[in-house]
Structure 1
Amino acid sequence: MWTYNSREDIEFKKGQLFTNVDAFRAALKDYVIQKGFPIKRPKNEKTRCTAICDVDRCTWRIHASPVADSVTFMIKSYTPEHTCVMDNKNREAISDWMAKKLIAVIRTHPHLPRKGIEAEMLKYGVHPSKQQVYRAKQKAREEIEGTHSESFSKLQKYAVFLRQHNPGSLCSFGGVLLTAVALDANNSIFPIVFTNAEVENKETWRWFFYFFEEFFGPFHNNSHLTVMSDRQKGLNLTYEELLPSAIGRYCCRHICSNFKYQFPRILLTSFFWQAAKSYDAIGFREAMQRIKDMNIEAWRYLSKIPVGMHSQQN
């Protein structure tokens, strides 16, 4: 029975056994990433898997299907020779695959930096982009720690437990979570205020900022306070009223998410980030002109947002 060994190259042979179809698929993906060639899967079912090299006229081919127990998979035929030139682009090495390879490492080193992840991927001959590294790390951490929605779904059981062991506790859940975060000494996000509200509107934000200033204030005109928001109208109106000395800014990721939804082109998104990250007016105008040349409506959409609210140049 085939077993995975990260220290050895994968080699296939006719008659090789795998515990099930998923084990064979995982081994096949690792193999093509390790060897560096594209494949096509004419058959990819629970009862049979066939893969061929996705280069025209190349003879590489593998076929596997269940044995008598209908679970264990066996390689029934295998042609290992290539009659093509392999390109080593590792198209199969997507972020989901990378995340599975990173789980054990991130479980031990939860703050593994980008260069550390890149070094791990080099063991498989993979050169990931920055975005792939980010997505893979996020998915690996979600697999280890769970997602925010999964954690939120456990609040009801936690409330029952709290009332049992700490009588008199006031517990409420549901609605929306209102938060305020800041940067700590390590330049990481640190939550300073969080609360639960039935709905998100001007009144709940007014209540939120009242206690925010009660605890952290009072804030004077010379206070260095910047509020970054997702352009939620009730939120903006409230902090402008209760914290008039605060400087307002918009979250670029939120703007980009809405922008991509209306104008789903990779180049437009790239030019948006060029504009947002520009430190001077010239770079900003050049990026915006590229957007205008490509899609006038996309340019008009962004032009309605005040420049100083989302761009680094002001």
Structure 2
Amino acid sequence: MALLVCWAGSGEWLAQLDTADLELHGGPTVRAAKACLSARGLGSRFRLRLLREETTEEMEEDETLLLPCSVKLVVLSLLPADVEEDHEFVQLCSEGRLEEVEGRLFRPQEPNSENKDGWNALQMAAWTGRAAVARILLEAKACCNHERRARGTTPLHAAAWNEHLEVLRVLLEARASSDPIMVDKGTTPLHLAAWNGQSEAARLLLEAKAACNQAMTDGATPLHLAAETGHEAVVRLLLEARASCTPCREAGRTPFHLAAQKGHLEVVRLLLETGAFNPTGTDAASVLGLVPEKGRGEVLRHLLEARASFADG
């Protein structure tokens, strides 16, 4: 039991889809057949049209195929760029209007269309947390690593900044790069998650093998940012991922220096408990000069406790 597919123009045989092939995509339907053909490199299902062999009438996506049978295939070209149409399409994606987005894709609309500000459809769907739209854009072959002009912002940056976890999952499942770098400051999605204290976003990125020691142009690693902003949960995740605690940012500041300077006592305690800072080192005393007067006593107490523990060990 099979579906035979030939080119509509030439009649040349193209592919044979068995029942097992169709079952992988939900069963013997036109949509499943398109998905099979798309997986073989013939374009997204939104560009494919299956025609009845006898009448050349277009078949509907939800139509059940009565196997064995034969169909003809047409692959449509994407619509040419149009500033107004493209801007409107990106807006639909931003607003999560799934049915209208799908209708545009069937025209077929270019899935990588950009608005007038240089943001493309997938980036805006990621920015506004539209996971269903992101999924359908990726099915339409939108580029998951597409960079915004000038800054290099990718959909993963947009999703990480706003902690849209479902969009992050969709992008990472589509094999988006976990370490895209913005060109102005060298920022990765993990830097953004660390700065904003988004522990679940950080966890997803680390599970996707994001580089925990990637430095920005000023030397800041994700651990620097999480320590400076006092996000203990993210600091803990980064330490568990074996983030280095020794890199220096501007003025020679390590993550410990930054946490102490900002008075983030829980982060200070965590870094000392995990051995991220040597309390007997020559620069231990210099840390106190960075600490605001209000928190200096607490930092000193943690340092002395850690030094005693270090000595006993």
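Each value in this text was obtained by applying a stated rule to the coordinates, not by laboratory testing. Being a predicted model, the structure only gives us computed values, none of them experimental. Cβ atoms are built from the backbone, for glycine too; each structure is taken alone.
Using distance in nm of label points 7 Å out along Cα→Cβ at positions 19 and 147, single out the structure from 1, 2 with the greatest value.
Ranking 1, 2 on distance in nm of label points 7 Å out along Cα→Cβ at positions 19 and 147, first place is 2.
If distance in nm of label points 7 Å out along Cα→Cβ at positions 83 and 203 computes to 4.7, which of 1, 2 did it come from?
2
Out of 1, 2, choose the structure whose coordinates give FRET efficiency 1/(1 + (r/R0)^6) of positions 123 and 211 (r between Cβ atoms, R0 = 30 Å, to 0.05) equal to 0.85 when calculated.
Going label by label, the one that fits is 2.
So if we calculate Rg/Rh (Cα atoms, Kirkwood Rh), for residues 75-170 alone for every structure here (1, 2), which label has the highest result?
That would be structure 1.
To which of 1, 2 does the computed value 36, 24, 15 (semi-axes √(5λ) of the Cα gyration tensor in Å, for residues 91-258 alone) belong?
Derived from 1, not from the others.
One of 1, 2 was used to compute Rg and Dmax of the Cα atoms in Å, and the answer was 26.7, 88. Which one was it?
2
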